Structure 1
């Protein structure tokens, strides 16, 4: 039975990185979502942490939806084991589709693509384009320096307190998911319709 948001969109690396522990942790996170009855929505790839999180969910009998741009299917990066693989025309369409399918968002370790996805969806929350919780899973302290910078930006007056509260940060996967299920999101001052922007 699902506890918390029904569908979790996961942003993470399409590469393996150098720490095999992170790859295993991504696989475990997919299994955890499946065990909780939560659907995984992700970028549709078969490689790197992306492939690992999908493989983990599939191995545990979970529901997985992949969203991948056509150009990446052509490079043979699509995960062929997913029953619900949605091929879209562009990276912009991919992100919009994943956002529409998800009830919450989690970033695992990754590079500039993962950071771009996280910051965009966090910004959309700040602007009132959605009321869905965003989480950062700081596996092994991977994001510790980023979190130091965000604290610096907050202290410098460039990120407001309510905006900081929109992002749930945890090192423990189960604690993160429970926090996403119970976090009371602050009412942001701007309420916009994404379709009109």
Structure 2
């Protein structure tokens, strides 16, 4: 009987499929950015031990866009964001809304704004970031820098993955990181939201 109960829990749909974002607990809201099919942790190793991991998620996927909107709604109550930062975020939201069927946006938790402000490092980042689908690689189309109220570097790639593909990976370079080159991989069969592919 106990094993049957465990099986029911394992077969139960995830909370993002059954509950609207405004009903999510704080723990659920945090977990979708770290433990859902749309999120990955890009680990790295140095000669002296592990480097800080980079948390990555597909910001263009519908469940992640809903989660971001809910996170912003809750943070707005604290009213700490500056007007200029809100303008930047509004610009990003308008861009994704207008191009959501044409791009894949990868958000990476990132706090080293000084390194990103270095022109040489920024140029290296733009050169080294790639979306890999099968044997093909696609260059970065652009990026949105992090802000204090939205500490995520958002990389924009063409929406090159299609129904016939099984997976895609993202190779990226983080200016200022101890191990700047990282890679994450996403399985397309897992990127389904309410019965439809979403990434």
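Any read-out appearing in this document is the output of simple, stated calculations on the displayed coordinates, not a laboratory observation. Source: prediction; values computed, not measured. Cβ atoms are built from the backbone, for glycine too; each structure is taken alone.
When mean count of other Cβ atoms within 10 Å over residues 46-53 is computed for each of 1, 2, the one that comes out at 23.9 is 1.
Which of the displayed structures (1, 2) returns the greatest value of distance in nm of label points 7 Å out along Cα→Cβ at positions 62 and 94 on calculation?
For this comparison of distance in nm of label points 7 Å out along Cα→Cβ at positions 62 and 94, the top structure is 2.
Supply the structure label, taken from 1, 2, corresponding to helix-only ellipticity at 222 nm (-39500 (n - 2.57) for each DSSP H run of 4 or more, over all residues; to 500) with the calculated value -10000. Computed on structure 2.
When FRET efficiency 1/(1 + (r/R0)^6) of positions 14 and 102 (r between Cβ atoms, R0 = 25 Å, to 0.05) is computed across structures 1, 2, the figure 0.35 traces back to 2. Here Rg and Dmax of the Cα atoms in Å was derived from just one of the structures 1, 2, and that gives 16.0, 47; the source is 1. Between structures 1, 2, the greatest calculated value of distance in nm of label points 7 Å out along Cα→Cβ at positions 118 and 134 is seen in 2.
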